[in-house]
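Got some structures for you, see below.
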Structure P
């Protein structure tokens, strides 16, 4: 038998086996129907069009309130068993006007900046100081006292050679989160931080949250576009003693009450056991957050819509939870987990989608959790996505994981995610409808399989895990 005929025979046998599995196994049959329903539908993308039309949805702002209202109306329109909101106290920060420039021989050369979320402003007028460069957070040790009275410029790039862009992000993002307090401890007056993106000629700054320490002064902090970061680095070498002037109008107001939005499809046998799927409603204020995390929001809604449309009633209750204020550290996720514990709710599985609307590759969780769900893989494969990767869960669902709930994250292709992340480029036009539908199908099949089977006892034999 030649090679072509052999592979044709194998493929035919596989198709026959799948067909028989569907006929013999109601979970397999349902999984196939769910995947087909979602992939044939345009509902997820149409919902993303509506959702991103709200614009940027910074926690604590009127736009975030509109996101809550939209979610409630959309979930109610599908006739789910229950839809409600959960109050959450969230921060209210606004960036205001901002500018920066390098001062060269009497000229002001503009720099593209964006205040980091939660930064203080330059309340008493512009800051002007000499700028010193640091290659990441660890480089502060070598700068030492030379940072006093200066602007520290953190310029460690994300590693573009990493196959998983999130690994590159985790290696570089410390300078954004903790650079301001680290520099303030050395007497710096402000910081500039290279944008967290693998694009090296990007004219747009990418914002993101910072975390001030309680034992150091709060100093202004802003992201700098990678194009201007490279330019500024060269300029510092050519112009010793170079000064930068920056103005940030950022202000923090009193916290306000916002809401998580929750909907559920009641389980037919175990209605008091819950499978959670979700994403976060808020976004940073530079763009409408189509990938971060509009995609996760509409994928989760679409999963429940498909089950309802197909008349499938899962064994356990499936909840869609749309969290508020993830960007400020998972405030909505923490509140949801707190309330679940107070009410003694029994959560069996949680899944978050917060890595963009790109083509899905699989699901991540800690290795102990993965060993409990090896039997799910054959069913998940009906969505086209059956791989498990060692890793963690999303920010919001991590609080359930801390309570012992097996928690997962949808893992899409990551190559281009940070081209858009936390920037004005994170718009609808950069989301592919087919890839978004594939992600929604993966979430939908996962939710149904999890609700039917639940996690089993941990195996003594480690589950083979594909490399990521």
Structure Q
């Protein structure tokens, strides 16, 4: 998404009690703040100034306008003066876009020698925002609260963080997911209620027989295959033998066919499974990796929830340093002095997380009963990262997030897949125990671009449950949190 394609509306609350001159100043100050936020590189969307709101009708109108705008990802609200909160009830009750409450003021410092009652009447954010905060809490509105001066770097970055989550939520409202084949048979965690997902998150999940994809693949002209193979040679390390192999040519044909199918259908996420390959020569590996690198969400074995989650994380991470990928906790290193997790998958790991130029290789898969598939192999750079899992708990969706440190991986000359080695927070024993108690899946979205706060904002905006496994995770407290959450989500239906 380009910055100019998505908007955040900056709305300011006031009232007519203070006179027209004060309102003119409120309007001017608000425009300056909105303009500064609009220019901030930390905020990935346009910030549009909207006229100051002084009546219930005006507030309701702007909320309804935001709801109906396909470009508006959310509203940033600030009370320059005191804005009686009963005026906000109708608008806020109807607002369906994310809300950020920016608790700031135009001046950073109190002008000690010049301050008078005119200044006090104009600069009332300290208690005007508390009135607004009360009505939001009274209405039980989920919102982000950012406190700080509008020129403060930390405050602007916090708004930018929330903006990325709001953009992902906006993208989810129209997200179409293509499932080529069904779920891996007898697997529980990749199942889920698609109607509930569309009601809650907006996901539209469409199933297709693998024959539909195979038909698109067979229609790819040889000229396009040759062009893609040349592109592979330009972008990756690859021997002439590999580039000229039937496996790579077939991988290119699958990529072109799959890309065409997704583009024609308006899909931004998809799934495959090695159990449903009828009509395909090999399991799509290289095609999936390259499509993910272009921003598509993906889930293996028909896992549409993870596919949607990876897409959301891709949207949030756009323009940030570090990559984002589909991932799977594959196996452990249980040396007491150096416990760690090896993350990988059969083929489908996104090259945006590669530490160096990926290598294009062809190897047997040993599963699925098809021809040897092409894939990109690489290791991941060290540094901070997160893994996130979206699961359905029957009555709600739960997002589980584990923070981690990616570490250098020893040589693995006989493992021909992309992989990453990490130490989960707080350490493997506690992290794995917490993950299992929370019901986290083996499939995740992995990112070195995002933080837990991005995911927290996304969960808040979309109204789903968040379980964070971080440096201070305590199993006893986590089990209590899970019980309390069960009770909260059960009772919340009646609030």
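Quick note: the coordinates plus some simple rules give every number you see, no bench work behind them. As the structure is a prediction and not an experimental result, all values here were calculated from the model. Cβ atoms are built from the backbone, for glycine too; each structure is taken alone.
Tabulated data for the structure shown
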| item | result |
| --- | --- |
| Structure responsible for 0.35, with FRET efficiency 1/(1 + (r/R0)^6) of positions 245 and 301 (r between Cβ atoms, R0 = 41 Å, to 0.05) calculated and labels P, Q on offer | P |
| Structure responsible for 3.1, with distance in nm of label points 7 Å out along Cα→Cβ at positions 101 and 437 calculated and labels P, Q on offer | Q |
| FRET efficiency 1/(1 + (r/R0)^6) of positions 45 and 213 (r between Cβ atoms, R0 = 35 Å, to 0.05) from the coordinates reads 0.25; which among P, Q | P |
| Per FRET efficiency 1/(1 + (r/R0)^6) of positions 85 and 325 (r between Cβ atoms, R0 = 25 Å, to 0.05), the highest-valued of structures P, Q | P |
| Given 12.7 for mean projected area of the Cα convex hull in nm², for residues 221-412 alone, calculated: source structure among P, Q | Q |
| Value 16.4, calculated as mean count of other Cβ atoms within 10 Å over residues 61-68, assigned to which of P, Q | Q |
| Ranking P, Q by mean count of other Cβ atoms within 10 Å over residues 357-364, the structure that comes out highest | P |
| For helix-only ellipticity at 222 nm (-39500 (n - 2.57) for each DSSP H run of 4 or more, over all residues; to 500) computed as -12500, the structure of P, Q it came from | Q |
| Comparison of P, Q - label where relative contact order in percent (Cα under 8 Å, 6 or more apart) is highest | P |
